Structure formats: structure tokens, C-alpha cells
Structure 1
């Protein structure tokens, strides 16, 4: 039985169209992310630096996601420019922080979705840091459906989201790939200028989990529906990672976890001595042990560490 993405049904009921229209109205006083800038994006830009144009760094056959998201081909990575956070160690700083990218129309974005599906044979449309662009994405999604889009939609997020905005995704996004970056106000503010990160992220995780109802759908080992939570372990910050694992365990032990050791001190990390190095093997192993003790399932990495 072939999986049918949720957005197909909501296109047929025209609920997708209604949500698109409501999202466009938000551009006049934007509250799509927790920054709640309330600026008119047709005239100005807020914290995320996104106005009323679509800007994308690249569309790519991306093999860097978790195994069931890439299969033998890859995910259809759509890397949007700019971001609502200011992570000092961001590996994608050229487009997330410096705004590198190219402008696209809604029609061009729709065509890129189809190109990824038909020409690159991707497993999903992987929307990376897409929240400021949600009205345009839904507009493009409608056009893409009319041109034959039929693969799962993946929301690749920092989890710095409002529940209100996530409700617009309910039934449309098939797969959530969500980070938990911090559980303390101190670290979130110091490294990402986002002191209220955990206040929003924990509620966002619960909402995403609620939307998929704890359900996972796989076909030939490829995920079609589900939630994966990523934890990037930072040097000298293993307690944050352990706290995140405990939160996941209390939510549902069946949630799949991706425990990442791939931290590299790039961008502005050199200004923060405590994170200006690779992760130590002993640090990573302590977090792995917590994951095992909590009986959580998912993936670990095996990069060369200190």
C-alpha cells in the first residue's frame, strides 16, 4: 500500500487553500515565530530578516539526514535563507545568518518541488528553517500538487516555534525532524540569543508529537510519517543533552532520537572558549549511556572525537 501524504486530502477539501490565505494575512503583522515582531513584512523586516520574498540558498539531493529519510537516494533539501535564531556555532551561517541565497517566485518554488521529486527521485521535500516562508510554501505546495507532487513533506525545525503556527501544519506535514538545542535559558541566550528557546521548544515538541499521534509509517524502510528528535551534543554542555533525553522519555519512549556528535566550532564559536573545540569521546559516551538507560531508540554517530 502506497502512502498518501496528508496534504493531498487537505488540498481536496480546500483546507490547504484556507490556511494559505490566513497565513498571508499574517505578513501584515507577523507572529509566525516566537519573536512575535508584529511588523508589516511588505514594508519592513523583523528579527529573521525575511520580508515578503522567497529566498533559498539551495535545492539539493541531500544525504545528510537520518537513514530512513534518505534511503538510496536522498531527501529533497530546500535550504531557506535567514533564521529566527542566532546560533554562534551554526554550520550553515552563510545562508542562515548572512542571508546568502537567491530569490524565487511561488511558481518557481513549486517547480523546484516537482524537480526534486521527478528528476532527483528524493524521498521527501525537506523544508529547512522554513517558518518565515510558510505562506509562500503553502501557495507553492498547491501548485505543486496540481503538477503531481505526491511525496511526504518534512518539516526540519529548530523547534523554536509557536504552537499556533504549528497548528497550521497539522495534517499537512508528514514528518517532523525537530531539534532540542537547549533546556536552559542561560545556554540558549548565550549561544543563540534566544533566552525563551526552551519555553517554546518543549511545547512545540509536544504539539508535533500530538499531530503525528505517536504514529510511525515506514515503507521499504523509508519513513513516510513520524517524528525524529535531534540532539546536537555541545562541548561542556552534556547536562543539556541529558535533560533533553529525559524530556523525550517522559513524553513517549517510542519517539525516535538522533544523538549527534558532529559539532564543529565554526562561525563565532571561537569567541566562546568552552565550546571552541570538538566534542570529547567521553562526553558523547556519557550522553549515549543516558539514552540507553532511558531505553530510547534511534541513532548515534561515530565521528572522530577528542
Structure 2
């Protein structure tokens, strides 16, 4: 997303609230009020908006600004910014005071501060949000940000990129963007995983291979397991468990997108073995796939089980490419 410019910086009357010592929650009007900033010793500002602050504020040498370009829509990814925002606020509180603002000071900025309170005090989303709500009764993260805050709690107040729910969350964010622009944007390239056939060490005890040529296609850790006749959703907290005592489906093998699949330039297509060109399955960023068990998976990158083998990884022996 490129930086936009705003001609009108009038977000109405100033709304700003002291959440705790050295931490303020406010709207855009508060962020461009130099008198307010100076009188409260605010030298750190987090802007969570579609546009950055005007140059009159950006050019101030004694003001440290972190810009998070996010619109107030429930499909936006704010979760990925929680850890870096926490570090910025922590530093700001130690040195002076911090203002976190969005346009109206209601949803995005309240979400960032709630995540900070959660991590700082190791408390639940509900408890942290109540602390914010007591100070600003109008604070209300949109429903998508609330779900992300709940996931942040599940993750233990830190981003775990290998967590199944977080993987699915990022894939869903990427799929929404592909639907809009028809290709995978650069800011979502992290969802495409590296080619496992190029790994010489033993990363996983088991791997998926092409049945015809034995080329390594995916690691065990790339599997996206799904429950029988259940929609695969990043909001499902069961996905952060160890799957013990739960029946998983094996009718279709869903995996993370891999670099060798070449799936970043179109919405859907076939998945062929990069070595022998055998058809292995298909992918769809936008339509997903309905498994034979009834489960809906979207976006979907899948192998047909009869086309692949699940076998051990030969340690210290480079895979055939």
C-alpha cells in the first residue's frame, strides 16, 4: 500500500484520553495540536491511519513517529504490527510520553493500545480492553481487530509465525489482496514458503514427495490440517492445539503455498511438479476448495493424495531437485 495524502486534516474536535502515565489515546486533531503535544511532553507518536501526519508534524526533529498504514476495515492486518508497536510505546514511555492515534481515536488506535496493555501486564483481551474503555468510553475496535486481539492473547502476546492460526490469518489477508489486485502484493510475500528441496539439513522427520519422480514438494510443517466437515478458519482456537484426540481429514492434502508452485501471479491454477511436470493438484486464492469431507478451505493449495508420497527425509543427503 503506497502512502496517500490527505488535504483535509480536520477530524473534528480534539478527543484525547490519558490511558496511564505517559500513554495517550486520541484522534488526528490531537496529533496535530502542537500545544497539546508540548504541554504533555509527548515526543513519541504512533499514527494508525490511511495517511501519514502532515509535514508540519513529521518535520519536528524531537518527535519520533511510527506510521502504521491501515484502514479501519475488519479485513485489515493490525495483528502483525502489535509487537513493533509495543516496543515503540515501551521506549516512548521510558523516555517521555506517547500518543497513539488514528483518525477518530476509536478503533485502530484503541486496538494498538489494548494490545500494548495485554502484553505489558500479561492479561486477557477483555481485561485490557476494559482498562481502555474506562478511560475512553467511545473506544471500540472493529470486529476484525477484536478477533486479532483474541488471537494475540492465544499466541501469548507475541507473534508466532509458525503458529497455525497465524499462518491461516496471513493467508486470509493475502487472499483478500489478491482478490483486489489479481496478484500477490509484495507486503504479503511472507506467506510463500521456501523450496524444501533446497534444504540440506533435516528440518522435519517427514516430507511430501512427488510419487513419480520423488522430488521433495513440502515439509510436514507446511501441512494445513483440517477437521472433517469443518471450515478451516484462523479464528478456530483448536488449531493452536496439538490435535490430540481429534480426527483430521486426509482426503485432500492442503499445504502452504511454496515458491516452486509459482502462485503469486494469478488467482488460481494447476500445481505441477517442478521436476517431472506431473499434475499434483490445484490452487485458488479467492474461491478456495471444498474437500470431499465437506470442509471448506480458502485460500487453498492442495495435493491429490494419489499423486504424492509421505516419507522420511534422508538426513545429510541433499534432496533431488
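Rule-based calculations on the coordinates, nothing more; no lab input. Quantities reported herein were computed from a predicted structural model and do not represent experimental measurements. Cβ atoms are built from the backbone, for glycine too; each structure is taken alone.
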For mean count of other Cβ atoms within 10 Å over residues 100-107, which of the structures 1, 2 scores highest? 2
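A value of 22.4 was derived for mean count of other Cβ atoms within 10 Å over residues 156-163; which structure in 1, 2 was it taken from? Working shown, then result.
Numbers: 1: 22.4; 2: 13.2.
Label of the source structure: 1.
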One of 1, 2 was used to compute helix-only ellipticity at 222 nm (-39500 (n - 2.57) for each DSSP H run of 4 or more, over all residues; to 500), and the result was -10500. Which label is that? 1
Mean projected area of the Cα convex hull in nm², calculated, reads 18.6; among 1, 2 the input was structure 2
